[in-house]
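What follows draws every value from the coordinates through simple rules; no lab data is involved. Keep in mind it's a predicted model, so treat the numbers as computed, not measured. Cβ atoms are built from the backbone, for glycine too; each structure is taken alone.
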Structure I
Amino acid sequence: MDDMTRRGFLREAAGGAAAALLLGRGQAAAQGTTARTRLILLGTGGGPRILAPGRAKPANVLVVNGAAYVVDCGSGVAHQFVKAGVPLTTLRAVFITHHHSDHNLDYGNLIYSAWAAGLRTAVDTYGPPPLRAITDAYWQLNRFDIETRIADEGRPDLRRLVAAHEFDQPGLVMQTGDVKVTAARVFHPPIDQSYAYRFDAADRSIVISGDTGYSPDLITLATGADLLVHEVMHLGGVESLLKRVPNAATLRVNLLRHHTSTEDVGRVAAAAGVKTLVLTHFVPPDDASLSDEMWLEGVRKHYGGRIVMGQDLLEL
């Protein structure tokens, strides 16, 4: 199946059944879905290692009334954004769940790429500390280029377009006439400031877990949501992964502490009563021996609703 065709199909499993649902970008455009809240999984692979071929690094974009809201900025997010057919100039806000590199490495680069594409409107960014320091450091890193292009190309000052907002407690993060965003702290030791986000738009509610172990606070945040996009870890796959990463002596202990097993993902989705569970941030992201059924087996033990196997550039 070629890339365009693959993106046009949503692989779905519910109650042990499998189905395919056409969600091609061309069809969506023909039906005028810009007013509908769209979710596109830009990257679904967990961890910082670059894999070829493999899943892209963690990132998601929600498009609400034509404005793009990004959650996490793994390496290559701007490329995935363009591949998804979302104009970079529609970027409105960026939300960082936590400051692991596979979630924030291209934070500045996404905003810069939008500016290079013609962005002239404000962008608000949200996340735990040290988001402001990271933002300022990016401006310093790219000061020469930015100031050269302002003078040479007549562009607006990118640094004046971006406002970084830090928070260190759960609760309301942002609210506009189109969407309300709420955060819950999740369990991701040793990082204390790690958050999940809930987006409530007029037509649907979407929760993105970020990286987390089993989290009662996430269950509360996700209660009754239309979509829960949750990270997932396959315990058998982790054992194989450890053999491929020889320079991380305590990796096994840490993976088991701050990621969620397939069975616990099912428990979370069931307890929250979500309508659809979307699996993403696969750990490991590169084990071809793990079939879809192997990932779904543990989830189905506890959750009988609709389950979607996340794929890069999948739109829901």
Structure II
Amino acid sequence: MATKGPSRILAVVLIVVVIVVAGVGVWVAHDYLVPKSTSAPETAQVGDNVTVNYIGEFASGPQTGRVFDTSIYSVYLDNASYPKSLEFPFTHGGAASDYKPLGVHVGPYSGQYTIGNLTFSSVVTGFWQGLVGLGTNQTRWVTIPVNLAYGPLNPACEATAPISFTTPVLTVVPTANFSTLYPGATPTLGSTFADPTYGWTDLVFTVNATWVTVESLPTVGFVAHLSGWNATVTGVNATSITLRNDITPQNYGGLVGTFSTARSCGGASESHFLIAGVNVANQTYTQNWNPEVVGQSLAFRVTIVAFVAVVPS
């Protein structure tokens, strides 16, 4: 007797299994081959709060390419790859804790506020505009023109000074202030000491309970070491000493000086000034005590570190 073939029910079951397996295969292939819809990565938009690492350089003027500000400690340490601007040493500390990402409000804002333990401050317009469209850990260079940076120079913070100047041979000071004006010296008749401003020898010429007369004793050719540069003594007479600042047109943008008394500039108090020009014909030079970033185009390398959301109260 011949053996019987598969029953009709078994045949039907096999057909169904084949169809199901084929359908699963088609679904798997479709899942791999057809692109999935994904949400776009978060990018900075007006109104966002972000933390930013940055390096700020001059994009115009005699200090082009020099770093005037940064949030990165390794950049602060590296003067070979990142040469610093003239005023950088006066505005930046050396502690690693001084360097951290900056909290920035993306958009026009004036003032300061906190989110958690982070402080967010207003920044120049060109800076926050350069962040728009940038995602986390993305970096770009942003060049900011003067009008979107710190604005034009304030002419009230500039002055012309002579290259040659005079100072008196005799200086009379109150006895009570002597030690402050001449640190380390004693108001004893006939005593000598180094002048704290010019470095030449000073002599206590007269002294009493009220006043001390100090006589300066330089010779022609003496080189005084002023703040930022030297000045050479070119003449001495009974009443005055003439000095010539060792400044040339080539020093434009290369020297920073210090005022003995801070001067106001737009409400701020400035102790330092830059050489903004030298007029050889008039034998004058221009002191500019606007902050060095004022009146210059700037370039920032910016990297968004994180987005910071406002937590509902």
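For structures I, II, calculate relative contact order in percent (Cα under 8 Å, 6 or more apart) and state which one comes out highest.
Numbers: I: 19; II: 22.
Evaluating relative contact order in percent (Cα under 8 Å, 6 or more apart) on every structure, the highest lands on II.
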Thinking of I, II, which structure, once Cα Rg over 2.2 N^0.38 Å is computed, gives back 0.96?
I
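State the single structure among I, II that was used to calculate distance in nm of label points 7 Å out along Cα→Cβ at positions 57 and 89, giving 2.2.
It traces back to II.
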Source structure (of I, II) for mean projected area of the Cα convex hull in nm², for residues 129-296 alone, computed value 13.2
I
Suppose FRET efficiency 1/(1 + (r/R0)^6) of positions 97 and 201 (r between Cβ atoms, R0 = 35 Å, to 0.05) works out to 0.20; of I, II, which structure was it derived from?
II
Consider the structures I, II: one of them gives -8500 for helix-only ellipticity at 222 nm (-39500 (n - 2.57) for each DSSP H run of 4 or more, over all residues; to 500) as calculated from the coordinates. Say which.
I
Suppose you compute mean count of other Cβ atoms within 10 Å over residues 257-264 for every structure in I, II: which one lands on 20.0?
I
Supply the structure label, taken from I, II, corresponding to distance in nm of label points 7 Å out along Cα→Cβ at positions 209 and 305 with the calculated value 6.2.
II
